[in-house]
Structure P
Amino acid sequence: MSDVVLRTERLRLSRGKRPILTGVTLDVARGELVALMGPSGSGKTTILRAVAGLERFDTGTIVVDGVSLVGGAPVPAPTLRQLRRKVGMVFQFHCLFEHLSALSNICLAPVHAHGMAPAAAAKRGRELLAAFGVEHRATAYPRELSGGEAQRVAIARALAVDPPVLLMDEPTASLDPERRVELGELLQGLLRQQRTLVVSTHDEEFAREFATRIVRLKDGVVV
């Protein structure tokens, strides 16, 4: 596959004696939207967390746009900082900080983790909110946002440092049909920017309509 931006090779991960991933090999090219599908417990979310550096894996390798992670070893701090510029993650329940406004949620990582000037981070944040149609909610707190608005803010936060790869965990789980279509169209817009998306989902209809490729998992391996 040309222009591979994300590669996992023979990824294995166990929790105690329970194997979660049993040898996942996957290439994802720039500009793809890959839907990871499979029954609960098949390893979809675990793959996303491993790629984002949130979960240590036992063996295998992950390479994200030139940044390499190796199984069985803690990720060195400099590598983790590089990875944070390559990968953004949107969690199933958004995980916005309740005590911060929508705009402050977006600015947090660029300012405190990446050293961006607060004014530049706020400008970037407002541009993202506008691009996703929620600029009027910049000063709202998470409890004041609808589910769809919170998701858009979470996507904006994940894209605040302009990573080439965006990971999303069950993005349609709490959306009604109209909002699902809106999300799909938003993600198609990101693909046109040559961003790479990997989405874990149980939503067959959404995956068939909007994904460029569906990867099915069972018992921790691609089938």
Structure Q
Amino acid sequence: MPASRPVIGITCPSRPTKWAKWELDAVVLPTTYHKMVVRCGGIPILIPPGTSAEIIESIDGLIVSGGPDISPEIYGQENGNFTFETYPEQDISEIALIKSAIKENLPLLCICRGFQLLCAIHNGVLYQHLPETDGFEEHGGWDGNVTEHGVEIISGSKLEEIMGSKIIVNSTHHQGVKDPGTLKVTAFSTHDGLIEAVELDELSFGIGVQWHPERIEHVSLYQALINSARGS
């Protein structure tokens, strides 16, 4: 039985980073992730690329964070003109973690890149560049820009139970999910119909969202993850 403060693993990349007077490869992650976990009663630990999936045995819940584009070869495509920064080691590590979490019925929240990766490994397909995709040219911000738009959540879904039927989300991505594969779609953007969320029915808590709930005060989603990890 998890402790009253469950341990939540958060995936993160390693990148060349300014460290005092040096440029070193460092594990980096926006502080919004771990602060939200702490705020909701969890204990965060960072999981960098290359970490064995055995870490699943030592945590009570998993967050697969946002980040760079995933390798298109995962969903059967070659790199498009705007897919130029991929990190195969991170892809491999996070795929193993997601699969292990599902196997162990560990509470799982996949965000932005994590949401896209979750769909890709369930036989899904991505749009590689929304600004050049018919119908989605004006979807939202990307390349460091952030916009907001409405999302409609499917009735009867776990996400609706947590957040209600209509919400406002942030948008800071240039890729999107075209086909979620075997996953259940639970939310769409109201202005262009892009898939914004999916769920895994086989898990007690298994949700993927395209937006960044930790950056827009969507505390209820993180709280639901923590509660599930706590066993409540």
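Where a number appears in this text, it was derived from the coordinates with a stated rule and is not lab data. On a predicted model such as this, the values are computed, not experimentally measured, just so you know. Cβ atoms are built from the backbone, for glycine too; each structure is taken alone.
What the table shows:
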{"item": "Structure with the greatest value (metric distance in nm of label points 7 Å out along Cα→Cβ at positions 6 and 142, set P, Q)", "result": "Q"}
{"item": "Cα extents along the principal axes in Å, for residues 94-149 alone from the coordinates reads 31, 22, 16; which among P, Q", "result": "P"}
{"item": "Mean count of other Cβ atoms within 10 Å over residues 22-29 from the coordinates reads 12.2; which among P, Q", "result": "Q"}
{"item": "Entry that produces -6500 once helix-only ellipticity at 222 nm (-39500 (n - 2.57) for each DSSP H run of 4 or more, over all residues; to 500) is calculated, selected from P, Q", "result": "Q"}
{"item": "For distance in nm of label points 7 Å out along Cα→Cβ at positions 78 and 190 computed as 4.2, the structure of P, Q it came from", "result": "Q"}
{"item": "Which of P, Q leads on relative contact order in percent (Cα under 8 Å, 6 or more apart), largest value", "result": "P"}
